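Peer 1: The next part holds the structures, each set out as structure tokens.
Values in this text are rule-based calculations from the coordinates and carry no lab data. Computed from a predicted model, the values in this text were never measured in an experiment. Cβ atoms are built from the backbone, for glycine too; each structure is taken alone.
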Structure 1
Amino acid sequence: MSILREEVVACRSGGSSGRCDVLATIANARYEDGAPIAVDHAVDELVTLLVGGHETTANSLAWVLCHVLPRPDLLDQLEQERARVFPGGEIDPARASELALLEACILETMRRTPIAPAVNRNLLKPLSLDPWLIPAGGIVFPSTYVTHHRQDLWDRPRDFVPQRFLDKEGVPPDRFYPFGGGRRTCIGNAFAIFEMRIVLLALLGELSLVRTTTSLEAEFRALTSVPKSCDVIASNKARAA
């Protein structure tokens with residue numbers, strides 16, 4: 001926090017000339033009346049972007065690779081989908097949403113290994129969960145991981161089956177909520193999915209990746225679940241050709 005504060009103050013002291021990065025943009029942001037936002041506010045926004053916008057997405061991408069790389073059949077299908085949507089090879093981000101299987105892999109990853117095992121909610125009024133009555137002011141933690149692995153809600157819940165998300169009707173929000181739910185759903189939901197599509201297109205399109213570890217274990221880093229060990233060997237596809 002102190003480092004971010006120093007960076008914000010430095011930007012405002014004339015150290016942001018010619019810069020267009022996020023830190024400089026937020027440091028120099030102003031309200032509609034022209035007044036600069038408070039330094040503490042700028043730091044809070046930067047921390048939110050770092051924790052909520054980078055750490056979570058990066059960890060989700062790591063999990064996607066952990067699940068997809070051991071599946072040659074799935075990698076072939078993803079390559080075929082990429083070639084069909086982008087036959088010339090050049091990626092158009094505006095058409096990335098047409099990659100249904102790639103998005104299904106992302107969603108299935110967030111079901112199988114959600115980075116947040118639970119989402120907390122502070123109760124504004126009493127909540128009845130028979131036989132318990134939780135008073136207002138209490139905190140409940142709906143478990144993302146448990147819900148995503150319930151056998152009465154999911155077929156083969158412990159298997160990685162992206163095809164389950166190809167159903168156009170979608171999945172009810174009470175059984176799949178990697179971004180939380182209700183009015184508190186993560187505001188970066190759509191952007192995170194878009195961002196992951198583009199990054200995965202680049203990684204899987206340009207590199208030959210091989211996962212060398214066979215086990216798939218998780219560990220907690222801060223508030224998120226990350227692969228404990230997922231060693232990957234990468235080589236450039238163009239050079240290999």
Structure 2
Amino acid sequence: MIEVTGLIKRYGAFTAVKDLSFTVRPGEVLGLVGPNGAGKTTTLRCLAGIIPATAGTVRIAGQDLAADPVAAKRSLAFFPDEPRLFDYLTVRQHLAFVARIYGVPHHEALAQPLLEELEIAGKADQLPGELSRGMKQKLAIACGLLHSPSVMFFDEPLTGLDPLGIRRMKDSILKRARAGATVVLSSHLLHLLEEVCSHVLILKNGGKIADGTLADVSTRFANGEANVSLEEIFIRATGGTES
């Protein structure tokens with residue numbers, strides 16, 4: 001579960017995130033959307049403890065992120081849009097390294113199914129320099145999933161994936177949400193978010209425009225129309241174009 005109350009992030013005189021509060025419960029997939037510069041990535045980095053918030057509280061799986069960051073971070077995984085890998089570790093060695101950090105015993109029994117699920121088992125002994133952009137993204141995701149996090153933050157996780165890879169990634173996210181994981185997913189691909197997300201949070205200029213279930217937010221901005229897409233909801237809510 002993710003509980004955010006009064007989150008503020010300032011950089012000098014500039015406020016990137018303004019008094020943001022929301023909750024994401026186990027089994028829910030929250031789509032985080034907004035125009036470029038709306039504060040999506042800053043919000044995700046604050047929630048994952050990568051950068052400190054200026055004010056507010058964040059609770060991850062019941063743990064206060066500021067008061068006990070280690071306990072909170074053991075329950076989460078953050079997947080950035082750009083994979084950050086070690087040049088001289090193979091795919092298999094990356095997973096072994098992550099397993100040692102998180103204290104995952106007998107990690108091989110978990111690693112192999114992940115490699116097969118993400119279709120990189122055949123690349124297990126290759127270095128990152130030998131992998132395509134999409135394969136690097138899959139490796140980063142496998143590393144993040146190895147310790148079975150209950151809370152997951154995805155920042156443009158579909159970047160570099162081919163259509164089949166996108167479909168399999170969506171299936172992986174839904175599989176873990178159905179098993180009880182709490183997921184926040186930020187992406188420019190609004191039509192794909194619409195297929196995966198149960199809830200949506202729309203940001204603009206660092207502040208919340210709307211949040212709730214897809215049905216609730218759709219009703220608010222549909223103006224009585226039926227079957228309004230998330231892209232159209234986004235445009236109406238922000239008064240702009242797709243991010």
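Peer 1: Where is distance in nm of label points 7 Å out along Cα→Cβ at positions 75 and 187 largest, in which of 1, 2? Walk me through the intermediate numbers first.
Peer 2: Numbers: 1: 3.9; 2: 2.6.
Checked 1, 2; max of distance in nm of label points 7 Å out along Cα→Cβ at positions 75 and 187 sits with 1.
Peer 1: For distance in nm of label points 7 Å out along Cα→Cβ at positions 83 and 147, which of 1, 2 scores largest? Each step should come with its number before you reach the end.
Peer 2: Details: 1: 4.0; 2: 2.0.
Going through 1, 2 one by one, distance in nm of label points 7 Å out along Cα→Cβ at positions 83 and 147 is largest in 1.
Peer 1: With mean count of other Cβ atoms within 10 Å over residues 179-186 as the yardstick, tell me which of 1, 2 scores highest.
Peer 2: Values: 1: 14.0; 2: 21.5.
Between 1, 2, the highest calculated value is found for 2.
Peer 1: Comparing structures 1, 2 by relative contact order in percent (Cα under 8 Å, 6 or more apart), which one has the largest value?
Peer 2: Values: 1: 18; 2: 28.
Greatest value across 1, 2: structure 2.
Peer 1: Then there's this: Identify which of structures 1, 2 gives the largest calculated value of distance in nm of label points 7 Å out along Cα→Cβ at positions 11 and 195. Working shown, then result.
Peer 2: Numbers: 1: 1.6; 2: 3.4.
Structure 2 comes out on top.
Peer 1: Can you spot which of 1, 2 the value 36 was calculated from, given it is percent of Cα pairs over 27 Å apart? Kindly include the intermediate steps, with their values, before the conclusion.
Peer 2: Working: 1: 49; 2: 36.
Clearly, the read-out refers to 2.
Peer 1: Starting from the value 1.6: which structure in 1, 2 was distance in nm of label points 7 Å out along Cα→Cβ at positions 67 and 163 calculated from? All intermediate terms of the calculation are to be shown ahead of the outcome.
Peer 2: On the way: 1: 1.6; 2: 5.1.
Answer by label: 1.
Peer 1: Same structure, new question: Identify the structure, out of 1, 2, from whose coordinates Cα extents along the principal axes in Å, for residues 59-130 alone was calculated to give 57, 29, 22.
Peer 2: Details: 1: 57, 29, 22; 2: 41, 27, 20.
The value was obtained from structure 1.
Peer 1: Further question: For distance in nm of label points 7 Å out along Cα→Cβ at positions 43 and 171, the calculated result is 3.9, so let me know which of 1, 2 that is.
Peer 2: Details: 1: 3.9; 2: 3.0.
The read-out comes from structure 1.
Peer 1: Then there's this: Can you say which of 1, 2 returns 4.4 when distance in nm of label points 7 Å out along Cα→Cβ at positions 99 and 123 is computed?
Peer 2: On the way: 1: 4.4; 2: 2.0.
This value belongs to structure 1.
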